[in-house]
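Please find the structures below.
Bear in mind these aren't lab numbers, they're just calculated from the coordinates by the rules spelled out. Model, not experiment: these values are computed from the prediction. Cβ atoms are built from the backbone, for glycine too; each structure is taken alone.
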Structure 1
Amino acid sequence: MGKYGKYILTEFYDGFQLPEERAWEKAIMGRGPLEDGMRRMMEHMVWMDSNVIPGAFYAEAVWFWPPSMTGRVIEPPKPGEEDKHGIPPHAHTFPELLSYYGTDMNNPKDLGCEVEIWIEDEKYVFDKSFVVYVPENIVHCPIKMHNMTKPLFHFTMGPGENYI
């Protein structure tokens with residue numbers, strides 16, 4: 001590899017840190033099938049921060065799989081049930097970009113679901129590919145997917161050295 005190869009990431013780094021109250025998320029985060037062959041709900045392609053490459057900022061690229069895919073780890077809640085698996089409201093000391101992209105090559109704007117995102121006390125629902133800029137110290141989440149019929153691609157990044 002050339003002199004810049006040290007800046008290229010192709011494997012998933014699973015040594016990332018999450019706040020203690022969100023430690024349960026580690027079970028649904030990762031790449032590839034689990035030991036029993038079941039699929040993850042969130043399949044990470046990459047996780048980047050300064051622990052992976054010194055000087056790098058935080059970024060993640062994630063596939064979300066629809067309920068119609070067999071072997072999911074966590075099933076979405078049924079209507080009226082509490083969603084115990086959504087990312088809880090939180091804030092960062094850095095701004096963050098949250099983006100979600102549809103995977104229908106004939107209509108890439110179509111998310112194939114509805115993504116619900118909360119920013120402070122405001123609820124937004126999207127059915128088209130989108131990017132949200134969240135300023136530093138602004139509480140955001142939960143984020144929930146409703147009526148997902150197709151895979152969804154998610155990319156997020158922020159200029160902090162680490163997620164927390």
Structure 2
Amino acid sequence: MYIPFQQLSDQASIWVYQADRKLDAADEQAILEQAKKFLENWSSHGRPLQASAEIKHSYFLILGIERADFELTCCTTDSAIQFLHTLKSSMNINFLDRSKVVLRTGNTCLAISVREAKEKLQNASLSSDILTFDNTITQKQDLETRWLIPVNKAWFIK
């Protein structure tokens with residue numbers, strides 16, 4: 001069952017998927033329309049889920065599920081991945097490509113390759129105070145407190 005993203009509690013489970021390119025307004029609208037249709041029927045062992053989607057910073061699709069009193073199944077996450085594959089086929093947007101990272105300076109976001117980000121940090125042409133996104137966060141409240149991190153603390157630097 002679809003609910004507005006703002007109605008998800010801070011403890012709601014989330015999955016953050018990064019697009020392989022910047023999304024324009026038409027992309028965002030089409031993705032959210034398709035997401036709403038998918039989420040209306042998203043379930044775990046036939047039990048409907050209170051779920052939502054939001055796009056942030058023109059790169060990130062966030063799927064959220066209100067915590068339930070039952071365990072989510074692999075089929076639940078598999079169906080979400082299938083939905084992302086559908087978006088790739090229908091809109092040519094890949095949300096599963098991890099070869100790029102999004103950097104943020106002020107209010108501007110830019111996607112570059114992981115290799116390029118590593119090289120720029122090593123030769124100091126990329127300031128270590130630039131931020132990136134930790135897309136491994138798992139709760140809605142983490143969007144405000146743990147999602148943006150210094151680039152030198154990112155997963156791809158380790």
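Quick check: 1.00 is what I get for FRET efficiency 1/(1 + (r/R0)^6) of positions 2 and 34 (r between Cβ atoms, R0 = 35 Å, to 0.05), calculated from one of 1, 2. Which structure matches? Here the read-out was taken from 2.
Taking -9000 as the value of helix-only ellipticity at 222 nm (-39500 (n - 2.57) for each DSSP H run of 4 or more, over all residues; to 500) derived from one of the structures shown (1, 2), identify that structure. Label of the source structure: 2. Among candidates 1, 2, the computation of distance in nm of label points 7 Å out along Cα→Cβ at positions 58 and 138 that gave 3.3 used structure 2.
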